[in-house]
Structures are given as C-alpha cells and as structure tokens.
Structure I
C-alpha cells in the first residue's frame, strides 16, 4: 500500500467517524503530505518507519522555515492523531511523536468589544442601510454577538432552527454537535424585518437563513469583511472579526455572573479549558476598569 493510501484511509476515518469539516480535513492532509514527503526525501523512510529522532528533526526543520510555534503545535496534533489511528489499525506499535513536546506559545489575550460600543452600533440607525443588505448585516451581527456563534455556525443557520415559542435556536456546532441557545428577545424584530425583505427577493437558491441579494448563502470571507466594516467605525479594540463578537458574548456573560459551566454549554465547548480562556480576558478587563476608575489606580 502506498503512503498516500494510508493518509486517504485516515482522512476517511476523520470524515465518517469524527465528522471533521472539509476545512479541517484539508489542513490535516496538507500536514501529513508534508511529513510524508520529508521522510522520503530527507530520511528515506516511510510513514510507519519514522522514529522519534525523525520527528524531532522535522520540528526543527519546520521551525527554521519560519512557521509559528502555534502552527508547529497544530502540526504535532495532526501527527499524534494519525499515529494514534495507525496504532489502532495495527500499522505501527508506537508513535514517533509520542514524546515530542509541544512548543511554548505566547498567551494571546483577546479583548472583547465594550458593551457601550456594541449598544452604540446596534442603536445607530445611520450605520445600516435601510434595505435588504442593511437588515441582513444588522441581524448577522446580532446573531454573532447575541448567540455567541462561530462564523460557520452563523452561515449554516436556517430559519427553521428558530423556535420562537420557546425562545431558543438549534445550532449545529463542531463535529455536528447540537446545542440549544436562548434567543434574546430584542432579536425578534430584526429577524422579522429581515425575513420580510428576504421574501421580496427572487426565490432563494439556498435554504440557509442569511443570504446574498442573489439568494445564495453567505461565505466566510463575506462575513469577515462585513463584521470588520462595522466594527471599524464602532470600537478601538484591535481584533475586529466575527470571533471577537463571540468572545464578547462569553466575556459579558461571565462579567454578569453567569456560571462558567453554563457559558461552556452555550459556546459548545467540549472542555472547560477552552472556556477558561475568557476568564483571563475578563480579569484583564476588570484591571483596566479598575485603573480607569480608581483615583490611585494609575
């Protein structure tokens, strides 16, 4: 069996059993092909003949190419998953990356958008055009912040996912994990206006909730560009992207006293450690507020 066949089998496993997204599968494939090519050209060994020394030299080789420690760690995560699968399938006895340590990465603190900035954005009638695109963009921003959605979750939402009698929305998260999120009552009027204007368009070509004027579902770059456009004129926070609104949702909930385990479920995180990232930013923001408000804080 050729090296590429093993990689294909592994990717099929991730797709069918782990339900990884196409984007993640492509990233895994690129890393595994790069690793396989390195082994062939630099060490003249196959995937399942690789050793710990090969793996260590590969990490050094990739680091010298200028990739970040975070990217190196993602690469190692890919290799660990591949060899774990290989051991289970009986292709190898021990993983060559088992004892390769991940690189230390600087902790990045993402600041949330202040509540007053978001309130100013959503209440400023001049910020959104009085047409289909304007109402769509306003609803899009409200859903990202009001529900704490990932960009991919926003794009895949359908109107049938909303249960207005129970004030909840069904969201399909990573690996098709479903969760229910309470809908803020303030969103209803914006939802109704958007649906009214959407109905005036030509018949939709895609079933998703948020569409382009041509009836097609949104694509990631469009969502990113629209969020950047609106946040540029709203806040001085450095990061102005869809994830910043999700981050703001989590941080503001924690600041309001919501239990971290509840926030974890609302965000669709599998582990509490992912949610604890937001407690760090919350503490940073509290320090900032203290320094600004306390007479001896600065």
Structure II
C-alpha cells in the first residue's frame, strides 16, 4: 500500500494537471467562437464560388476547357492534401485524419496508383512519415489557428497548381475535418483537380437562371478556377481550425472531469489509509498500557 506521503504527492500532482487542463479548455473555448464564426462566414462564399464554376462548366466546351476543370486525361498519380493540427491534446482530431489518409492511400495503391502527399500540419505528418515519408512533396506548419490567412491558402494553391502543370500528379484530393458543432467533426474528402462540378440547380434555390457570359465561358473559367482552388483550401483551413479547437475544448473538458474523479478516489484512499494508521497507533498505545 502506498504511504500517506506518496498519496499526498500524487493528489497534488493530479490537482496541478487539472488546473492545466481547465485552463486549456477555457482558452480553446474562447478561441472557438471566433474560429466558428469565421468558418461559418466562409461557407456561403465557397458555396457560391462552386455554383458559379459549375454553371460555367455546364456551358463550356470540354475540348477547350482548362485542365484544372477537366484534368489532363490521366489518372495514374494522385496527390493527397492532408490537413491536421500542429499540436496534440485535441482528442481524436489528428488520429481520425491519419487513419483516413492511410485508408485512402491503401485504396489507391490497391488500384496500382502512385500516391503523393502534401501535409498541412505537423501531427499527421509525424505519424505518417515512417510509412510514407518518401511520398511527401511538401509540408506546411503554423497555418491554422484563430488567424487563418487567405494568403497561406493561396500559396498552397499555387504549389498545387504548379505541380499539376508540371505533370507531377494527375488528380488532387483534400482531406480535412469539417466543423459540425462543438462535439462533432466530419472527415471530408474534396477533389480539387479536376474540379468537382455539381448540378448548379441542385445547389441553388428557386428557379434556375440562365446567364450569358462575356467573355466566353472558357476564358472566365481560366481566371476563376485558380481562385476557386484557393477558396476551397481557405475554407478547409477555416473548417479544420474550428474543428481542432472544438476537439481540444471537449478533450480538455473530459480530462478535467477525469482528473476530478481521480482526485476523489485518491482522497478516499488517503483518508482510509490515514484512519488505518491512527487506529494502528491507538492499538499499540493501548496494548503497551495494558502490558504495564
């Protein structure tokens, strides 16, 4: 059985940990509100951008359309853009992204595809480096948080676009955690190249409006597609940042509660041990007095 001193030391240690987790929870909660507002504010713009591109793509000539829209005609090399956090202590946030990436890589390799990785965030990069380190084409850190910058997203988009134009890969897919609410994040896979073209009528509201564009659709797409690529990456960074903070807040709340339960159990053991020692000392005193 542990001594009273050992129990007291452990109780104090758990109390210190509880203070740290409680502070981390409050910090994450304070940052989450701004990150959530930013993610929700970015959704309408991203959605409208996809609708505009889909509308243009439905009228464009596939033979002359930009390669960012229709691809280069091959499907041999796939680039996965993986977004995780730079720090841990956020529950299963990073683990879920890492598992999904492994599954996607395994699926593509089973189809005899070559897979390359562009890692945004340190935690998944560290977890996957031993397995797929030779597949990395780039790694970015420090891009997520409460101050996600569009310029960072544009830089990543330019790297992707340059690699595609250089023939380094044929298809690009982005994997990230989408923010749903404070306790739920949804792993999302979005194809960046070729661009995902959805039914504009299904996404829009009300009657479908037919537009006449000037200049022609192909010329507009050549200008909009790079911007749309940056917008999708920026939206994913905002979603991932909010999801990370939500996961950290929930994880630290659970850790604080668990620390409280552990303190209660240790305190109970401490009191029982202390009472047993007092009883033992009283028995020794009484026995000694009777012997005299």
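Read-outs throughout are calculated quantities, based only on the coordinates presented, and are distinct from any laboratory measurement. All of these numbers come straight from a predicted model, not from anything done at the bench. Cβ atoms are built from the backbone, for glycine too; each structure is taken alone.
Laid out as a table, the results:
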read-out	value
For FRET efficiency 1/(1 + (r/R0)^6) of positions 102 and 182 (r between Cβ atoms, R0 = 30 Å, to 0.05) computed as 0.25, the structure of I, II it came from	I
Origin of the value 14.8, where Kirkwood radius over Cα pairs in Å, for residues 62-157 alone was derived from one of I, II	II
Ranking I, II by relative contact order in percent (Cα under 8 Å, 6 or more apart), the structure that comes out highest	II
With semi-axes √(5λ) of the Cα gyration tensor in Å, for residues 78-237 alone derived as 29, 20, 16, matching label from I, II	II
Origin of the derived value -22500 (helix-only ellipticity at 222 nm (-39500 (n - 2.57) for each DSSP H run of 4 or more, over all residues; to 500); candidates I, II)	II
At a computed 1.46 (Cα Rg over 2.2 N^0.38 Å), which of I, II	II
